[in-house]
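Each in structure tokens, the structures are laid out below.
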Structure P
Amino acid sequence: MSERGLIPQEARPGYTYHTFEVPPGVAALRVRLRYHKAGICQLYLSVFGPAGYRGTRMKPGAVGAVELELIFGAGGASLGALPGPIEPGVWRVLLDLERTQHATEYDLSVEASPEPPFLPAPPPAPHNGRSGAAWYRGELHAHSHHSDGRTDVQSVVEAARRYGLDFLALTDHYTPAGWSELKALSGPDLCVIPGMELTAHNGHANLHGLSSWVNPFVDGEGWGVNDVARAVHAQGGLFCVNHAFSLDLGWRYHRFDWTLADLMEIYHHLEGSANTSQLTLWDSLLRQGLRITGVAGTDSHDPYAGRHRLGQVFTYVYAEGLNPQALLAGLKAGRAYVSLGPRLEFVATAPGQRAGMGERLKAPSSLTLEAHLQDLAFPARVLLIKNGFYHAHQDIPVPREALALQFQDHDPQAGDYYRLEVFALPPQGGTSGHGREWDRTLVLSNPIFLE
């Protein structure tokens with residue numbers, strides 16, 4: 001099959017479909033999309049067989065002549081594609097136009113072969129993590145060459161080990177093609193969590209803890225972002241809203257049911273000052289009574305390079321064991337915090353009561369909040385935030401290996417919540433800022449709630 005089409009300059013984001021018939025006896029398929037990219041023109045290729053999804057290919061950073069290719073067969077598959085038998089019947093190609101600023105023609109071709117491709121996928125490793133309740137640190141947003149990452153899955157996993165991560169979530173756009181490699185590279189020292197990034201025209205979201213592919217194409221008819229969140233929950237996974245203020249890539253699903261959100265990126269390593277807006281949005285949702293856990297994301301596309309390098313920001317999770325189910329349970333419960341270095345314990349105490357992050361206690365007449373920080377490498381300002389607003393702060397003028405602080409609230413009420421923020425102070429004698437600038441972020445806790 002060979003077909004040509006045109007993307008006009010005024011085209012809006014959306015999907016274009018092509019179909020083709022596969023006869024019996026085919027062992028492999030090669031689907032190619034070619035187009036010319038003179039400027040901004042993000043066009044992605046996905047393929048569906050009679051039994052469902054088979055793969056996605058994207059090259060958002062490419063310029064000039066762009067070729068996207070997917071190869072399938074029972075013996076293996078190309079990057080972004082899923083191996084498996086070639087079913088006879090009607091197959092479907094989905095061309096996803098994210099955006100364009102110029103017209104372009106495209107060529108779509110399909111080739112069939114009686115010979116199967118490649119080698120079988122590697123078997124899973126015998127151990128994906130280890131037992132033992134503890135605070136574990138890891139990365140919840142990383143990409144490989146199965147979508148738009150610059151390195152293979154093995155390089156991502158090797159970087160996670162090099163930089164001391166306990167867990168790693170692989171969140172390639174659209175496709176689960178890297179899951180088998182990911183699971184084969186896990187071990188007692190590193191737990192891996194299979195996932196995907198929903199990459200839609202009005203926002204992105206990470207789908208954590210999946211056991212099978214969930215349809216991320218939400219901008220057509222009859223299937224929306226709320227349906228995706230419910231499908232993720234049906235698999236025991238978590239739905240995380242990503243980089244909500246990233247302009248064209250920000251969250252613009254204004255009718256999204258926020259009760260379906262489990263997690264939200266409150267610190268994104270590539271988003272700069274947009275992190276301040278993400279904190280503000282998070283607080284507005286918490287004040288509505290929603291229990292959405294704040295997490296970090298590197299959004300790594302090259303685990304050894306620049307701001308994409310792993311190990312610069314962490315999500316810490318308290319889990320009953322280092323395994324996907326326990327980590328997801330800890331995240332769902334809000335037993336987590338974001339850190340760019342220091343370790344944190346944050347608890348609220350009242351007569352006969354004690355609660356940590358994500359936990360609840362009955363509103364007492366007076367409340368003590370305790371913060372224990374370790375590895376504080378900079379002079380810092382520690383702020384106690386109540387219901388999204390400033391409550392109190394303490395300045396730490398010199399770095400401290402270990403530090404214990406106390407705050408008091410003499411007017412706690414049911415429905416209140418408390419969280420901590422820690423920022424590096426400006427250099428001595430500096431006059432800029434007030435000690436709460438996003439680029440000096442050290443720690444962001446999750447809330448403790450009063451009921």
Structure Q
Amino acid sequence: MTTIAPTSESLLSVRGQVSPVLHVPYLYHEFEVPDGATTLTVSLRFHKKRRCQLFLSVFGPMNYRGTRMNPGGVGDIHLELTFGAHSASPGALAGLIEPGRWRAQIDVESTEETAEYFLTVAAGFGESPTQTSPDPVTVNGRPGAGWYRGELHAHTHHSDGRPTPGELAGAARRAGLDFVALTDHFTPAGWAEIDHHAGPDLAVIHSLELTGHRGHANLHGLNGWVDVFVDDPAKEWTVNDVARGVRDQGGVFCVNHAFSNSLGWQYHEFDWSLCGAFEIYHHLEGPNNAAQLIFWDGLLRAGHRITGVAGTDSHDPLAGRHRLGQVTTVINARNLTPAGLIDGVRKHRAYVSLGPELTFAAECGGERADMGGELVLPGGHASPCRVRLLVEVGNLAHPTRLFVMKNGLYHTHLDLAASAAPVQLEVLDPNPGPGYYRLEAYARAPQSGFSGGREWQNTLLLSNPIFIRGES
């Protein structure tokens with residue numbers, strides 16, 4: 001029997017240059033793939049001395065096929081995407097190599113130097129590797145309403161993270177998490193793999209991180225890829241269109257690390273009514289968290305009901321500040337499933353925790369609202385109805401100062417001793433009005449006489465609001 005060796009054919013070989021003087025957001029190079037190709041390799045090489053952020057993406061005749069990036073590297077950079085019918089390199093989506101017009105896109109996120117790049121494309125011909133039957137997909141979560149803690153911002157080797165999707169899921173289990181969102185930059189290439197590591201003890205959420213030139217956002221709860229490339233002025237596709245696309249899929253658009261200097265949110269044309277969540281605590285952002293909290297209050301006061309969430313932004317889930325479990329978003333969901341969790345975020349039934357547990361409700365005139373809900377103040381009384389805030393805080397590993405915030409301003413605070421047992425508290429507001437209440441808790445030195453206490457580095461707990469509306 002004669003075996004025919006696979007052959008290859010060069011489809012594109014081009015040199016180009018990027019420069020901070022003549023900056024363009026994207027460079028496009030099209031190439032024609034002939035009939036019969038079974039593999040495709042797209043390679044981008046360049047040298048950078050300091051900051052030159054080039055990302056490689058590939059599009060087939062009908063759809064997006066993958067992205068490769070190495071934002072932290074210096075020296076000789078090699079980005080490569082390999083596609084086959086049943087296998088693909090990290091960041092790439094497996095599938096048939098369609099004949100026709102393909103496009104390589106170089107995303108010039110930023111550059112402080114002039115750099116030459118070399119882009120090549122090669123097609124392979126021959127028998128495709130035999131398709132192996134994947135393991136059966138496990139159950140993704142479990143029934144039952146409850147409070148579930150997890151991670152909403154984590155990366156794998158399909159973008160710029162260290163772990164595989166399986167390793168990320170394993171680290172989430174070791175951290176005792178109930179859910180994890182896979183938020184690789186640009187690409188959904190890890191979704192199918194991490195699905196095989198879900199189970200009744202761990203729900204996995206399909207997400208992407210929009211990695212724009214003027215800010216980042218997580219697109220949570222997707223069932224398909226959304227075009228995340230929003231920086232070409234010649235292309236009628238904006239960040240608002242992305243947010244609408246996420247909403248149309250039943251997902252939540254979440255603005256990330258909004259005050260992260262050059263990676264902060266600079267899409268000033270963004271329609272905040274399309275925003276479902278906002279990172280009020282980012283584990284890598286340090287004092288920028290204080291600014292994020294203040295800005296979120298401004299959005300709430302303007303009438304935008306946006307859910308505050310946390311993000312580790314983990315790139316190595318077992319190491320240092322990237323280790324999972326140090327900060328979590330705790331979501332009250334009808335079940336531990338991606339849809340249930342996304343619904344809980346959408347309804348503001350969530351809080352940020354670095355350890356403590358929380359129950360938060362408000363009562364007035366015989367009516368009650370839990371965190372995320374709305375309390376309507378009754379009218380027609382000779383004396384105004386007092387609002388009672390009912391708080392239960394548990395698992396306090398440190399002496400704690402608990403703040404009650406009203407419409408983003410200080411209302412009152414209570415000092416609590418360290419206690420593993422739940423502590424029940426009641427706070428009265430004799431002069432309520434339309435707006436919202438929320439809670440903050442910070443670790444406090446036991447003998448401290450300091451009258452402040454809202455230092456970001458001591459954050460233990462940030463609740464979402466209970467909204468207050470006057471009777472119409």
Structure R
Amino acid sequence: MAALSKSLLDAKKDKLPAQAAEGAHVHSSGAAQVEGDELWDKLPRTPADILRHAIKGAIRAFTLAYGARVTLAFLLRLLAVLRKKDTILGALLAAVRSQDGPRFGAFFGLFAFGWKLVSHSLREIRGIDDRWNDFVGGCVGGLAILAETPERRVSYMQQMSVRALQAIYASLHSRNLVSIPHGGAWLFALTGSQVMYAYMMRPETLPSDFYRFMVGAARVPDPILRYNCTNVRQGQVDPSIAVDLVRRYKGTADNLARAQGMSATPGVIPCAVIHPTSDSCAETNLSRWLRVFQMIAPVYASLNIVPMLTLRLKHFLTAPRTLASKAIFNTVRSSSFLASYVTIFQLCVCLHRNLHGWVERVFGRRMADSRALVFLFGFLNSAAILIEHPSRRVELGLYVLPKAVDSLFRIMVQRRLAVVIPHAEVAMFAAAMGAIMSFYQREPECMTPMMRKLMRPFFGRY
């Protein structure tokens with residue numbers, strides 16, 4: 001094997017100078033060619049070197065992933081400390097003792113080991129340095145997802161699948177084969193419409209934790225949402241349930257009176273039931289904006305601070321004020337986006353109820369509370385995405401896309417238009433990681449900046 005590796009190395013030095021540059025993500029010119037040659041000379045050649053390189057990569061990935069997971073869990077648990085429901089020591093011990101850290105670390109470590117071992121071995125065995133080595137290595141490494149729980153396998157598969165699709169789109173776009181202006185905003189608007197439809201009409205098709213988060217953010221309890229859904233689907237409801245809901249959620253006297261005056265065919269469920277604690281739609285939505293901002297700001301602060309402290313600590317120590325200011329600005333910006341997103345949707349709901357009589361006279365009762373309106377409201381409130389930075393719009397669109405697709409797929413299964421294939425998430429994740437690693441090595445510019453910044457510390461350059 002050593003003799004074979006030496007002969008392949010000699011052949012490559014004569015025949016593949018351009019591939020050396022390509023493997024280093026640079027073009028064969030000037031200083032870039034020199035950088036590519038230097039990286040090419042560092043690649044492991046012998047079986048022992050490749051195994052050693054894979055083991056070192058696995059240890060590095062495990063350590064960083066474990067540390068990042070524990071740090072994030074600790075920062076999130078600080079919310080309980082601020083509410084005086086826990087101590088700092090208790091929060092730290094809970095974060096360290098959680099099984100999430102070791103699982104997450106093992107997942108990253110095993111992936112790094114499999115990818116590096118297979119891709120470098122294939123390069124030496126085949127005598128060719130191309131993206132197929134990276135693709136196969138990524139596919140084999142992707143089997144590391146088995147270290148995670150079944151629920152998280154699905155989540156990771158969804159996220160990595162859309163990342164792979166995004167890289168493929170960017171690659172085609174760079175070749176002038178396809179172009180969609182403001183693609184990130186459009187993607188978020190279209191996928192957001194499906195998610196908001198599921199939130200209002202098909203909550204069982206959304207991940208339970210994601211649906212709970214939406215309910216908590218929107219401040220409309222689940223029983224009220226389901227009561228409204230019954231009215232949209234059946235066209236009639238039990239008025240006594242509306243009265244019980246207003247009383248259960250401590251509604252005002254005026255809202256209770258409005259609920260008591262409801263008929264069995266109200267057309268739409270009135271605002272008195274949708275937000276029983278306030279008589280004013282304007283007051284309700286202003287309060288909602290402030291509460292969502294307060295709720296989500298600590299989460300966004302953690303997401304901005306943790307990568308800065310774990311992945312860019314050296315840079316932070318050299319310019320703490322600049323990075324801290326940037327983290328605060330991004331936290332306020334993202335929190336404002338989500339607060340506006342939730343509030344605009346509720347504004348549409350309230351406006352619809354206040355104009356329902358006119359809409360029914362013009363378009364008829366069938367259109368006055370049509371399910372299509374939910375899609376329309378979900379599309380309109382997506383205008384809040386314009387608050388975010390353009391690169392974040394793409395990230396948010398890619399975050400929502402798998403949830404929208406999964407919801408649509410579940411609806412199709414319920415209607416017997418699709419079937420579930422056991423363990424398909426493992427195969428799909430492996431294929432997605434194969435594509436992602438081929439772009440990571442050959443066309444990193446086709447990946448989002450966030451993906452490149454996150455992957456480089458964990459997996460290195462090769």
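Every read-out reported here was derived from the displayed coordinates using simple, explicitly stated rules and does not represent laboratory data. Just so we're clear, the structure is a prediction, and the values are computed from it rather than from any experiment. Cβ atoms are built from the backbone, for glycine too; each structure is taken alone.
Computing mean count of other Cβ atoms within 10 Å over residues 297-304 across structures P, Q, R gives 23.2 for structure P. When distance in nm of label points 7 Å out along Cα→Cβ at positions 425 and 441 is calculated for each of structures P, Q, R, structure R comes out greatest.
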